Structure 1
Amino acid sequence: MNTPPAGRTISLTRPAYILSHAAVGGRQEGLGPLAPWFDHLCDDSFFGEKTWEKAESTMQKTALTLALEKAALQPEDLTFVLAGDLLNQCIGTSFGLRSFRIPFFGLYGACSTMGESLALGSLLVSGGFARRVGAMTSSHFCTAERQYRMPVPYGSQRTPTAQWTATASGCCLLGEEKAPLAVTAVTCGRIVDLGVTDANNMGAAMAPAAYDTLQAHFASTGTGPRDYDLVLTGDLGVLGHQIVTELFARDGVDMGPNYLDCGMLLYDIEKQDMHAGASGCGCSASVLCGYLLGKMEEGQWKKILFAPTGALLSPVSTSQGESIPGICHAVCIQAADTLQQ
């Protein structure tokens with residue numbers, strides 16, 4: 001039996017094991033410091049397709065195909081796939097996964113979608129409702145710019161607080177079979193809105209949600225930042241990372257050097273001129289499914305807390321002057337050899 005929820009956290013006495021993982025990226029990702037950890041990189045922003053939206057679908061299709069191959073599984077071996085993206089009606093996902101014919105749950109958590117899919121997929125496996133589950137997401141710089149901001153050919157100037165939407169996809173396959181890594185706890189996020197209205201400052205909009213979820217996780221589990229080899233938020237960038245650090249400092253909690261943000265890891269911010277860092281569903285997904293899980297498999301880290309964040313806005317809400325709500329879902333991932341038998 002799984003431990004009943006303490007607050008918003010569920011500890012999984014039956015872990016959901018990570019059977020395989022795959023990361024796909026574009027040109028900028030290939031120029032960044034994490035390039036060696038990607039399974040597939042493509043210089044062509046169209047990924048061989050006719051539109052950027054179709055390119056994003058191809059990224060998801062590629063990520064799932066690679067993850068299945070690495071686990072020696074077929075699409076029919078998955079009970080469900082849980083996935084989403086940033087596009088209206090999640091067309092990047094639905095068009096990308098339609099040929100697999102796997103029972104599908106479409107998710108929208110903005111840039112927190114990788115955490116949301118991992119959390120829900122882990123609960124399904126741990127609860128005995130699924131034998132194997134795919135958890136994945138994607139984003140594409142050009143599709144996001146076209147939908148949320150200005151068309152790319154317009155060449156609009158970015159503010160210093162702006163982040164670069166990653167052209168990337170990440171996929172994890174979860175299952176009952178024992179594997180070197182496992183999800184052992186999940187903390188569900190709440191919608192947090194402190195009134196930020198600047199769509200070019202996502203870090204400030206999402207940071208309060210990250211603080212809220214991390215605070216809840218630490219309280220529910222009786223842990224703190226030092227109990228994890230790494231605590232990683234997703235896509236807050238330089239400014240959001242600083243805000244979270246300062247919010248915890250007010251509580252007397254030093255987040256320390258093991259608190260990092262995926263938006264600060266994906267690119268060389270200075271050399272690649274990424275302003276406040278990376279963003280987009282594909283940022284935290286590809287950092288996790290390439291670099292982080294790869295390093296854990298090598299034994300560098302035994303226990304990490306992965307907490308991607310999302311901004312729950314739309315082009316309509318922004319044009320109507322609405323503020324930007326944020327959300328953050330946290331997932332604890334451990335090396336299986338550290339688990340109590």
Structure 2
Amino acid sequence: MDKFDRVYELHNLLSRRRRPVALSTIQEVMECSASTARRTLNLLRDHLGAPVAYDRERNGWYYDVSGNTRYELPGLWFSPDELYALLVSHQLLAELQPGLLSRHIEPVRGRIEQLLRQRGFTVAEPGRRIRILQMAARPTNLQHFRRIATALLQRRRLLVLYHGRERDRTTERTLSPQRLVYYRSNWYLDAWCHLRGDFRHFSLDRLHPVEILDEAAEEFEPEELDHHFGEAYGIFGGQARHTAVLRFTPHAARWVADEQWHPRQQGRVLSDGGYELRIPYSDPRELVMDILKYGAEVEVLAPKRLREQVRQRLQAALAQYPG
């Protein structure tokens with residue numbers, strides 16, 4: 001553990017403890033000798049301005065924060081693990097939405113890499129060591145994304161043109177943005193639609209142009225948003241009105257038993273080694289697609305209408321391969 005790490009660990013130790021900390025405890029945490037522990041205490045107090053004090057009666061060191069002012073280390077102080085975690089987080093963000101915050105984050109990334117080099121640690125390029133594989137990702141206009149995020153955080157309404165794929169129609173909407181959602185490699189906006197007078201999901205790549213209005217956005221309690229957007233299956237909102245009962249073969253059960261399809265799903269292992277999964281849903285479209293990818297490894301037991309929908313889709317697929 002180098003000098004920077006010892007200062008960081010000592011600061012965290014004194015910040016967390018409500019009682020004076022014995023020198024032996026400091027040595028144990030920092031993995032150092034008594035003389036090194038004392039030098040670190042002096043460095044923290046004399047050079048970094050920390051309110052380090054010694055309690056003779058309890059024979060321990062503590063932060064004297066009698067003025068109720070919490071002391072923080074000056075500048076950018078992180079452990080090597082935290083610095084590497086920040087680099088990985090930057091890489092994740094860059095892969096999820098290329099170019100979104102690059103010009104804002106790159107200076108910080110450079111500073112993090114400099115801190116690692118100063119402390120003798122290797123700076124490996126995260127892009128060479130971390131892969132993020134996205135399937136069926138649709139391009140998002142960066143300018144629109146920034147405007148939507150700004151309106152969301154500043155709690156202002158949006159004026160957009162929304163093109164729905166299913167009906168191939170474009171409508172003007174005034175939206176009160178509630179949440180941004182990254183789901184299956186694409187961005188969505190949970191919003192209150194003033195045209196429909198209800199909550200709606202919007203795929204960001206279908207919103208153009210985007211204008212931020214001066215009007216304040218409608219506010220809703222998190223519980224209400226969770227009830228609407230979290231009850232149904234997948235990206236579709238609404239209260240769950242049905243429960244799908246799916247039976248998977250013993251082979252598919254090895255994977256399905258460890259998967260989460262829905263926060264309120266229920267599953268049980270069957271006597272033959274298969275797996276039964278019960279899933280609440282409202283709109284069946286996305287659920288049907290997830291069922292179909294298991295092919296002959298799954299059977300829809302209920303409800304009857306969902307079973308029929310899956311059967312029709314399988315028959316239509318089979319019709320593509322005559323003979």
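Given a value of 19.1 for mean count of other Cβ atoms within 10 Å over residues 26-33, calculated from one of 1, 2, which structure does it belong to? Working shown, then result.
Working: 1: 19.1; 2: 15.5.
Answer for the origin of the read-out: 1.
Comparing structures 1, 2 by relative contact order in percent (Cα under 8 Å, 6 or more apart), which one has the largest value?
Details: 1: 25; 2: 9.
With respect to relative contact order in percent (Cα under 8 Å, 6 or more apart), the highest-scoring structure among 1, 2 is 1.
Given -9000 as the derived value for helix-only ellipticity at 222 nm (-39500 (n - 2.57) for each DSSP H run of 4 or more, over all residues; to 500), which of the supplied structures 1, 2 does it correspond to? Show your work: numbers first, answer last.
Values: 1: -9000; 2: -11500.
Only structure 1 yields this read-out.
Just checking, which of 1, 2 has the largest value of distance in nm of label points 7 Å out along Cα→Cβ at positions 170 and 290? Provide the component values of the computation, followed by the final result.
Values: 1: 1.1; 2: 3.4.
Once distance in nm of label points 7 Å out along Cα→Cβ at positions 170 and 290 is tallied for 1, 2, the winner is 2.
Taking 15.8 as the value of mean projected area of the Cα convex hull in nm² derived from one of the structures shown (1, 2), identify that structure.
Numbers: 1: 15.8; 2: 26.2.
For mean projected area of the Cα convex hull in nm², the value 15.8 is produced by structure 1.
None of the figures in this text is laboratory data; all of them are computed from the coordinates on show. Note that this is a predicted model, so its numbers are computed, not measured. Cβ atoms are built from the backbone, for glycine too; each structure is taken alone.
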